[in-house]
Structure P
Amino acid sequence: MQIEDFLEILFQGITAIAIIFAAIQIKINRKQLNISVIEKCFKDFRELGKLDLNAAHPSKIKAYIEIVNEELFYMQRGYLPEDICLEWLDGIIEYLPLYDKYSNTALNPQNCFSAILENPDEYLRNYSRVLHVLTIDNTFDFAAIYSLDKSELVNRIKERKKLIKHLKSNLKNFDFYS
């Protein structure tokens with residue numbers, strides 16, 4: 001074996017090890033990013049305190065919408081694990097209006113911030129991502145989605161999963177530049 005052949009094999013081995021190390025490092029960095037994003041969003045949400053659908057201060061509502069917009073951005077870019085995305089979308093539908101894509105009316109007026117319903121432009125005009133995700137067709141059983149009746153739990157979960165899947169699809173199809 002000549003020295004050139006030996007060096008070539010050695011460099012190929014070193015290159016392979018470097019590629020493996022880089023792949024491991026990327027995976028570790030990705031997990032650290034996921035954890036950092038989750039911690040930041042949890043912290044921001046906790047700092048808002050209790051949110052009252054009918055009496056929340058406008059600044060709290062605006063801060064919540066800003067958090068939601070940020071969460072949706074992270075979801076869209078794949079910075080969050082799937083189960084976190086689904087859980088956060090499930091929480092979002094407890095506070096924000098869902099709009100019918102044909103009539104632009106709120107489909108869940110008793111289950112969202114009333115101030116947004118009174119003046120949607122003030123709260124949502126700068127959040128095209130949020131509006132896009134929350135604009136849906138009226139094919140969901142909202143009575144079941146928001147039911148507190150324990151006998152309706154199975155149907156509630158089924159309908160919420162269907163709605164959340166639809167919201168995720170809307171998010172996937174959102175293009176800020178179009």
Structure Q
Amino acid sequence: MKWKNSYWYIVISFFLGVFVSYISLQWSFFDIKNELDIPALLLGVLTLIVGLYIATSLQKKLNRNQNQLSFLIEKFDKIWVSFNKYDELLSYGNNIDADFITSLEKDILPPLSFLKNIFNATNLDDNCIEQLETEIEELKEYLENLPTTVNIIDISTNHDDIKKHINNVNTKFSDVFTTIHNK
């Protein structure tokens with residue numbers, strides 16, 4: 001049941017609970033006191049209202065933080081999965097197309113800059129994303145400097161160096177992941 005649909009039921013239940021609590025607290029040896037203690041009743045109602053306010057505000061803050069965290073993780077996972085596709089091509093292939101480098105740049109760097117903007121908006125340290133961008137740029141530059149013949153880059157002799165660059169990028173991805181989870 002949604003909160004807006006059950007709002008009046010909750011309010012009526014709240015005041016019914018206050019009334020039952022007040023009557024049960026006034027019960028003394030099976031005799032109900034005939035006088036009404038207005039200050040105690042008002043203090044009880046005020047305390048319950050303040051308690052409800054504190055509980056709902058804490059729950060809203062908790063939900064907002066969880067929503068921000070799930071949004072960041074979702075965006076980050078998409079970027080990391082995209083990079084892992086390139087990782088597989090680089091790790092197990094002997095040749096790559098020259099267009100591979102531009103597609104790597106198009107698919108990874110713009111979403112990273114978007115994620116960096118989100119980090120700035122949520123007051124998270126974006127230094128880890130800058131380091132990740134730097135590592136991806138270094139990988140891209142390394143691939144651009146490899147020998148190219150007819151738009152085909154031969155990577156068979158440079159697997160160890162490429163693997164080092166990929167490991168550095170994955171380390172930076174894990175640093176970003178750690179920063180998100182330490183939020």
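Once distance in nm of label points 7 Å out along Cα→Cβ at positions 38 and 166 is computed for every structure in P, Q, the highest value turns out to be that of Q. Looking across P, Q, the calculation of distance in nm of label points 7 Å out along Cα→Cβ at positions 142 and 158 that yields 2.1 traces back to P.
For which of the structures P, Q does the calculation of helix-only ellipticity at 222 nm (-39500 (n - 2.57) for each DSSP H run of 4 or more, over all residues; to 500) return -27000? Going label by label, the one that fits is Q.
Out of P, Q, which one gives 1, 6, 12, 13, 10, 7, 7, 6, 5, 5, 5, 5, 5, 4, 3, 3, 2, 1, 1, 0, 0 for P(r) over Cα pairs in 5 Å bins from 0, in percent as computed from the coordinates? Answer by label: Q. Quick one: distance in nm of label points 7 Å out along Cα→Cβ at positions 70 and 110 came out at 3.4 when computed from one of P, Q, so which one is it? This figure was derived from P.
Looking across P, Q, the calculation of mean projected area of the Cα convex hull in nm², for residues 22-125 alone that yields 12.5 traces back to Q.
Which of P, Q yields 24 for relative contact order in percent (Cα under 8 Å, 6 or more apart), as computed? Of the options listed, only Q reproduces it.
Read-outs: derived from the displayed coordinates by stated rules, not from any lab. These numbers come from a predicted model, not from an experiment. Cβ atoms are built from the backbone, for glycine too; each structure is taken alone.
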